[in-house]
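A.B. asks: Below, each structure is written out as structure tokens.
Derivation of every value follows stated rules applied to the coordinates shown; laboratory data play no part. Nothing here was measured: the structure is a model prediction, and the numbers come from that model. Cβ atoms are built from the backbone, for glycine too; each structure is taken alone.
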Structure I
Amino acid sequence: MSPALAQLAQLTINGMAIGAIYALVALGLVLTYKATEVLNFAHGDVLMASSFVGWGLIVGLGWPFWLAALTTVALAAALSWFIDARVMRLIVGQPQFAGVMLTIAIAFMLRGLVSMLFGPESRTYPTPWSGQKTQLGTLVVADLSLVIVAAALAITLVLFWFLKKTALGVAIQAASQNQLAAYLSGIRVKRVTSLVWAISGGIAAVCGLLLAPIALVDIGLWIVVLKALPAVVLGGFGSVPGAILGGLLLGVIEQFSGVYLPDGFKDAMAYLVLIGVLILWPRGLLGEAHGRRV
């Protein structure tokens, strides 16, 4: 393999690893949006808080990684369930803007709580794949990157199976399309939407646990949600497959722009893509066209 081709392959693999994180975060955003039509800006802070909880269990209490990971995912799911069932439920019937502002307020509260409990210092923790690399011909890939891609693939496949093949998954889809019709059909819509928020919180915890060893356990980890938003728009707002595709593409685009474009473009590329998609193809790659008469 020529050096130029090897570089392209290496950038693609690295981009898919970070893009898998964007895809999972975007997936969580799409799930909660389809369930309640609220864009959950606290999603990134649940991710960030999960990384601190994981650090506390692994480093602070000395728990094994897998036990700490399962506990963290369960706690994040419970927190997200509580946010919907006990907080967001209070503003049902209010304009969507009220829901957005409430999730922003929750995000700031979580950020402040984590800062008070753990302090603002960055830190890290060991994983079963820390420092390990795999040789793929002339390419060298960190095992953690492979685990991130595998985790994203596994979560996506399990979620699609759950939504398509189980009665509860079909109920979730029905409630996301028409809550009144679902309620009249005997579906407990409130329980279903809270379950969707819990699933979204569990996915956020997985993202936080896998991203933290790379980007460090830090208060600023919440900012990944701002990279996931362009992925949601790129894939098609409200499209679950689009969220996955948009996240992967955005990760690859960032990696290539960091090498082949001038300094500074890598950090700005997600938002340049966002602006370009909104101007040229507002429905996104896999989004559906919706018209509304005003």
Structure II
Amino acid sequence: MTTDWSLLPQILFSWKYLAFLALVLAGWLLLTRNRPMRPARLILQAVAFVVLGGALGLALPWAARQFGLHPSPMCAVTKGLAIPILFKKIGLPMLALFGAAVVLGLVGAKGFCGWACPMGAIQELVGRIPGLRRFRLSFALTNTVRIAAFALFFVVLFTAKKISYDWFHLNAFEFFHWQNLGHPAVWGPFAAVLAASLFVYRPFCAFLCPLGLFTWLVEMISFGKIRVSRACTECGKCLKETDCQALPAIVAGRPVVPDCHGCGDCLRVDCPESAISWRWGRG
């Protein structure tokens, strides 16, 4: 396999990559303050959706030229794997995004997914509509579906030479191309994701996103993440006051923890022991 590696700096130092790096750094800064941050987080999520989701490019031709296509976690994994297998070459843009997401995830859990992904951003914004309370779904269920979907991807890729997420119209990122929006195959998956976001935190990330699956694995060894100190008495106050999917496992100290996207809801809780914080380090 051959590829022109000289293009890699051009990709990594593009406006798109600089924008999502800035969003991630801003997110980490908010988390390290260990204070309530919901308004600021929602502002950053809105910026991620407008700028990296391509909406800004619809209004400003300059932005469309500079930022290009949205950063697609779906394409980073699926096309990043399909191109070498089917065409015996490396898709450098896909590899660059995958590598960037993994590196950021190692530094701080779910760095890209939690702060710069336009699909994650719009799901979170919809889920924050006042009056809603999300359901906590079994992580065994959501992750099993996500793993099964990824396994199906390989089966279809090697048998039908197609990308299953696209073939079965499961790729909601197609909406961010902002073309053919009248076609059900384009708006349908996106609308379904938004509807599900009213009741479940980031349903596309939980059930389908292959990059989310990889960054969940990386999250286990991330340098920065939400941690609960030994001062915790397991009083359960934080679990009653938030509907975070990951918090029960974090508080219980379980070895397998659901995806934590750094929403910061647990930092809003007035913990009697001040046991919950975002911390850098090991252990």
Structure III
Amino acid sequence: MTLRARAFILMQQLLPQHLLTAAVYWLARRRSRWLKNALIRGFCRLFPIDLTEAEFGDAEGYADFNAFFTRALQDGRRPLSTEPNALLSPCDGTVSERGTIDGSQVLQARLSAKCHSYSLEALVGDAGRAAPFVGGEFATIYLAPYNYHRVHVPMAGRLTSIHYVPGALYSVNATTAAAVPGLFARNERVVCHFDTASGPLAVIFVGALNVGSVSLVGTGEVTPRRPRTPCQIELPATCDFAAGAQLGHFNMGSTVILLLPQGCVSWLAPFTPGASVQVGAAIGQLAPAAPP
């Protein structure tokens, strides 16, 4: 690890992560015109933001920075794959890892000298909820600050439970993922479980530094929470989701993890670590559903 990377990790360990994230949460929702416009202009200078895709293309017309950050796209900008039995990408971003779960161990990062991994139980917060995915398949997608930040359902299914798992708020960029063992099982997360025609599915929102807020469709903002203790979150009135339907969004950028059972999906060759993906694109081929 380089000296710069060590300093970056040490800084995160010393920072009051939740306090800093709460301050960003507050700042991102200020509606003072000069302040929110200054934040938006500064962000656009730092990152390659493509507002030609946005439903509303006037950067300074958003009510606050968070509304700008979580902006919707124009209809048709993310067409859904028409491939039969396609598993769809749940978000825009970069593939961090994907593959087969080694028993109950999920791979975090491949390094030249070693691999970081973490347990399914630690990730979802309960051995019973982890059991269907032992030996199964996983995918981890990183959403950079400039990405579209809404998360969609990768296959049709019924939402059966939502669980909040408290944790730290480390950054989830490549430097931290390569250096902090068990990063995704240490950070705060929201775990959404589905029943689908192909078996169980988990869609996991992983929080990060400055990302202490996740909102779900029909439920609203589910984090930040007080107290920060594990809990089950009440389901929305409508729990049936079509493939590609919006599930929720990050109020700042982070990571999405998919979990699927053994034999459920074969990953497509282009869906490999380092590849860019967009919502609705086919990332895997689902095994045909068993007859009733």
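A.B. asks: Thinking only about distance in nm of label points 7 Å out along Cα→Cβ at positions 34 and 218, which of I, II, III has the largest value? Mind dumping the intermediate values first?
C.D. replies: Details: I: 3.3; II: 2.6; III: 4.5.
Structure III gives the largest value of distance in nm of label points 7 Å out along Cα→Cβ at positions 34 and 218 among I, II, III.
A.B. asks: Quick one: helix-only ellipticity at 222 nm (-39500 (n - 2.57) for each DSSP H run of 4 or more, over all residues; to 500) came out at -16000 when computed from one of I, II, III, so which one is it? Please report the intermediate quantities before stating the final value.
C.D. replies: Numbers: I: -23500; II: -16000; III: -5500.
Matching structure: II.
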